[in-house]
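Just below sit the structures, each encoded as structure tokens.
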Structure I
Amino acid sequence: MTIWLLALLLLASLAGLGYRQGAIRVGISLIGILLGAALALPVGRLLRPLIGILGVKDPLWQWLLPPVIVFIIISLLAKASAAVVHQKVDVFYKYRAGDLRLALWERLNQRLGLCLGFLNAVAYLVLIAFVVQAFSYWTFQVASGGEDPRSMRLLNRLGQDLQSTGFNRTAKSIDRMPDTFYDTADVVGLVYNNSLIEARLGSYPAFLRLAEQSEFQSLANDRTFIEMRQHGEPVFKVMNHPSMRAIVDNPDLVRKVWGILTPTLADLQTYLETGRTPKYESETILGRWEFNVNAAMGMVRRARPNISSSEMQKIKKWMLGAFEKTRLVVMTENEAIIKDLPQIRPPAGGPVSPPTPQTFTGQWKNVEPNKYTMTFSEAGVDSAPVVIEGDRLTIKSQGLDLVFSRPS
């Protein structure tokens, strides 16, 4: 078992070091270890802005480095203090206490130092177990076998040994990581190991606006990246793909994603697993919608029951060309985008020539269950009634009722 080998190595080496250095240095070092472990996370949060100023742009390192730096600084300060105190005591016994007291002190110092060295080893072992427990929880979720780096395989092996020996309970006893740390790992593992449900991420209501940003659009349309995910490439190759690096290397974008993700983790996991979102399902308008030509033609026939078949064919031909790419995205915070929208009026006569479509942003408002209003001022749509019936959404407009359906 790797964890027992690590324990034996720490106990043997630090007990020997404690015997050699003595009780004062080892005892104060132990205080430094405990103090550093207690202050690493709270003080580390204060250092994160400084890490960014120093040029560290990777969000992962911005999060990891501050606690490590705090722990190292406190440990070094403790060791420096221990050296000063040890020197003063050593000078006293060598030059003022006499030979007998010096011999007794050296024996006590060495033997007590050995015992305290064991305590140092236990403290380090518990801290290492905590680090292994926390980070192997992530790496085990995205493991892909022999193609993973050796360091990742070793971390996963240590994590498995913690579980099998029961030492993970000791690690959990000092775990102060927030629940979002582990919940995010669960979501990442779910997405990484199920590439087919990855497409649901862009349809999750809280992510609809993010999905419209250029970085995520490029990622979604990158054929190379899609093939990598379908073939189950190792996580490090996926993360180093240029389209993914464009997101990861953008600290502002990562913070924005994290700010949206943190309060919705449980709901997002439910959505990925079941396709339902308890948090947002009451707002039936949210989501992506595609223009439904057949349903829109039905609305035209209902409004004009005496329309001739030739005119109906003409209108249908116009719709097929003009609304081919028309999409509606209804987002949280009452925002909406309608893409590739042509002029909302059927042709009165002459050849069919679809106008250049445009994209408009607008607002939506809930009036009553399944009934809303939408405003796209630039498109000439002002407080238009919206009715939702199952998977069909209809925007009542003066020129033509716009009918959309959820993509299958």
Structure II
Amino acid sequence: MTTSTHANTQTFGRHDAARMRDAVARIVAETPVTDLHTHLYAPPFGQLLLFGLDELLTYHYLIAEVMRATRMPYDAYWKLSKQEQANLIWNELFVKRTPYSEACRGVLTALDKLGLDVASRDLEGFRTYFKDAEPSSHIDRVFERANLTSVVMTNDPFDPLERPVWESGYRGDPRFHAALRIDPLLNDWSNAHQRLQEWGYEVEPSLQPKTVQEVRRFLTDQIKRMDALYMAVSLPPDFAYPEDSVRGKIIDQCIVPAARECGLPFATMIGVKRSVNPALKLAGDGVAKADVGALERLCAAYPDNKFMATFLSRENQHELCVTARKFPNLFLFGCWWFLNNPSLIEEMTRMRFELLGTSVVPQHSDARVLEQVLYKWDHSRTIIAKVLSDKYADLLAAGWTLTEEEVRRDAAQLLSENFWGFLGRG
């Protein structure tokens, strides 16, 4: 091993693979993250900011898991208080069974990262830790231990709990950026247009020129109010483009022009099947393979627009990577929802690195409970470092050399800078 011209910077060569792997693990762990898609909220949003033990334990991943394990009647579960639900899940999934599912392991990692002794299995002790937590300082503590600089919220102007916060003059928290979520416009126009009418926008059920103009005005109003980084929508597996439908027309005539005018990407999250088991409520959604060709045609139709994408089905991932190779206006991010499991994260990260090089963001947390960022980033960083080390080892074996500064550059790009660069804010 030699030393480069930069002080304290190592250069790794053909015989330095082991040292290189140690350095990569350390550097990836040290590199701050911008978490580009979450369902977290700044403290002024009140009850929308979820945190604490009972929220962690009653997250919908664990609800589905405990119902499968116990065959408990759905109504009996929903009649329990949140604390009773949490107690049930802890007893059934952590005490009576070994908690090695990713959702269970995640709870333990989060508690451990906060300094709690998970080996004690002291549920009430864990609960006491969170009881008197002051939200803003607790956010700082969680962000510091997860090594996050900031997160991007999911902001729905149609949400009756969220909308009043924006209308009251909320001007932002540097830890929390906004993303404008537009699902009702594309997936529920029959109700969305009525809301727009109530708010003073001159829209009709049919997309006449005046309605198109007003929907665009609504979008730009919300983007400016929130200082949104991008517009986003979750779409079903049967999403098609182009399509002679209200959804297709709103995309073409409203969203794409507004995105171009404001210089924002349009982020599509495709593949969720809503309420395949309604009795599970939020835990009842499923997944199906979608048509990547729809996204391909969207990117081809609007080369001057920016698009972001993540798909929910594993079966879509290879085609999605190939599509991203063909369209530089398409930015891939994260391992969403059912794909947020170590075996799938590793597979997808390898595929993306091999097909797309350094031009992706390998992960986002999708966290809905604050402390989830602790486990999702801890687990993902380990996998990202492992895959990155393997790719570097291949280069060293071919005679390439690599400096520690180059590793730092790559880690910063993957965990933060690629996103800001794609936005044009890098």
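Each of I, II could give distance in nm of label points 7 Å out along Cα→Cβ at positions 91 and 315, but the derived value 4.0 comes from II.
Taking relative contact order in percent (Cα under 8 Å, 6 or more apart) as the criterion, the highest value among I, II goes to II. For which of I, II does Cα Rg over 2.2 N^0.38 Å, calculated from the coordinates, equal 1.49? The correct label is I. Structures I, II were shown, and FRET efficiency 1/(1 + (r/R0)^6) of positions 35 and 163 (r between Cβ atoms, R0 = 25 Å, to 0.05) at 0.25 was computed from I.
Quick check on the output: 0.90 is FRET efficiency 1/(1 + (r/R0)^6) of positions 235 and 331 (r between Cβ atoms, R0 = 25 Å, to 0.05), derived from one of I, II. Which one produced it? So the calculation was done on II. Structures I, II were shown, and FRET efficiency 1/(1 + (r/R0)^6) of positions 27 and 307 (r between Cβ atoms, R0 = 41 Å, to 0.05) at 0.85 was computed from II. Using distance in nm of label points 7 Å out along Cα→Cβ at positions 107 and 387 as the calculated read-out, with 10.0 as its value, let me know the right label among I, II. Source structure: I. Can you tell which of I, II yields -14000 when helix-only ellipticity at 222 nm (-39500 (n - 2.57) for each DSSP H run of 4 or more, over all residues; to 500) is derived from it? This value belongs to structure II.
Every number in this text was worked out from the coordinates using simple rules, so none of it is lab data. What you see is a predicted model, and the numbers here were worked out from it, not measured in a lab. Cβ atoms are built from the backbone, for glycine too; each structure is taken alone.
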